[in-house]
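There are structures below to look over.
Each reported figure results from applying straightforward, stated rules to the coordinates on display, with no laboratory input. The structure displayed is predicted, hence computed values, not measured ones. Cβ atoms are built from the backbone, for glycine too; each structure is taken alone.
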Structure 1
Amino acid sequence: MLHVEGLTKSYKTGDSELPILKGVSLLVEQGEFVAIMGPSGSGKSTFMNMLGCLDRPDTGTYILDGIEVSSLKDKQLAHVRNQKIGFVFQSFNLLARSTSLHNVELPMMYAKISKTERRNRATEALKRVGLAERMLHKPTQLSGGQKQRVAIARALVNRPSILLADEPTGNLDSRSGIEIMAMFQELHAQGVTIILVTHELDIAQHAERIVTFKDGVIIRDERVTERLFAAPSNEVIVT
């Protein structure tokens, strides 16, 4: 599903360059649920931007669903983002004056899908995340957990190859966070490929695999069942 090999990225700071990613390689199979962890400045956010085709690597190869995307032009990248990738953000990124239904329809408008098909697929996606009774509600009429469910429905509506979630529980209370992670586990059980960034180990342990970044490289790649569900005292993640 996703294969990254030797990915590097640096940013200019004055006359010098600051290396962020230093030859990162990762393979994610179809249907996997992977959590990415690491302290601030470890490179995990930059890496997610690469996976989401929001930024380009300096060197390296990125193959997504059989497409070599690291060398695509801007218009081609935009098409891949729309068709192959679903995004879920910490801040929800919903249009405040639009209904849940309209918010979920938006990605399909860019894909030039007919109005009838947009409405049918958006309705189906909202039912899938348990919001059949909230389709005509606006974000101000929804709880934080319900807003994130709308965002998840929007991410799924174009039937992407992969779902990328950046701190999806960061703005939620504990109960809502648990509900959202249960939803991700359900989607994973249905075969959706998910990569999630979090700084919370208890959230990461809902995935089946945890990849840990530090100083621009991957220092660990473990199955969750191998971790004993407890962080040793020297593994506290600081953000």
Structure 2
Amino acid sequence: MKQNILIVEDEPPLVELLRYNMESEGFSTIIATNGEDGLLLAIEEKPDIVILDWMLPKLSGLDVCRRLCEHKDTKRIPILMLTARGEEGDKVSGLTAGADDYIVKPFSPSELVARVKAILRRTSPDFGENKLEYAGIVLDLSAQKVHRDGYFIHLGPTEYRLLQTLIERPTRVYSREQLLDRVWGREIYVEERTVDVHVRRLRKALNKFGGDDLIRTVRRGGYSIDIDVNMKD
């Protein structure tokens, strides 16, 4: 399963280093460059893990860590503190605030990746599996194939990425802008109505052999994949 990592770091070169190494390992990333934005993104996106710098503008990493651990929607999200503060007392403070691990700058990118994976193995039972499943839909990440109720579903590359995004967080509503960022990428300009076109194609493909329409359209909201068909707008 593709895991989502929130990186909260204010040094641009380090942001790019972290993003590159995490995405090279198959993770998706979200970036925040100050503590306030990091806190809001963690609550909104609910990432699988947070890589959190200690020294941040607006709100310190330590305060962000404490608030995430106190908030009902984020208290189970693991946190890896990343900081230049290497004294034993600082490490104790970070772990006491709720961090799951602590790594000191400068660091080895390979060590950081290994620690992230170790945390996810402890906290995410499905980490490392190569399939996503929901309501009879099976998305095989290794083979890049999709089946529904045993039937092979042919999807184009964009529809495949769209389904993967939706099925990674069932019932969560993604806005069109969020889907554009995740499926097409922020560097590519695509009109929001393009999302509607590909959702229609995905819906048609998934429903080819019958079954409920699992793609939920939320007026003024966006889209989600949701087994509760009674909630469709």
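At-a-glance table
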{"item": "Entry that produces 13 once relative contact order in percent (Cα under 8 Å, 6 or more apart) is calculated, selected from 1, 2", "result": "2"}
{"item": "With Kirkwood radius over Cα pairs in Å, for residues 44-99 alone derived as 12.6, matching label from 1, 2", "result": "1"}
{"item": "With mean count of other Cβ atoms within 10 Å over residues 4-11 derived as 21.1, matching label from 1, 2", "result": "2"}
{"item": "With Rg and Dmax of the Cα atoms in Å derived as 19.1, 61, matching label from 1, 2", "result": "2"}
{"item": "Answer label among 1, 2 for the case where mean count of other Cβ atoms within 10 Å over residues 140-147, calculated from the coordinates, equals 16.2", "result": "1"}
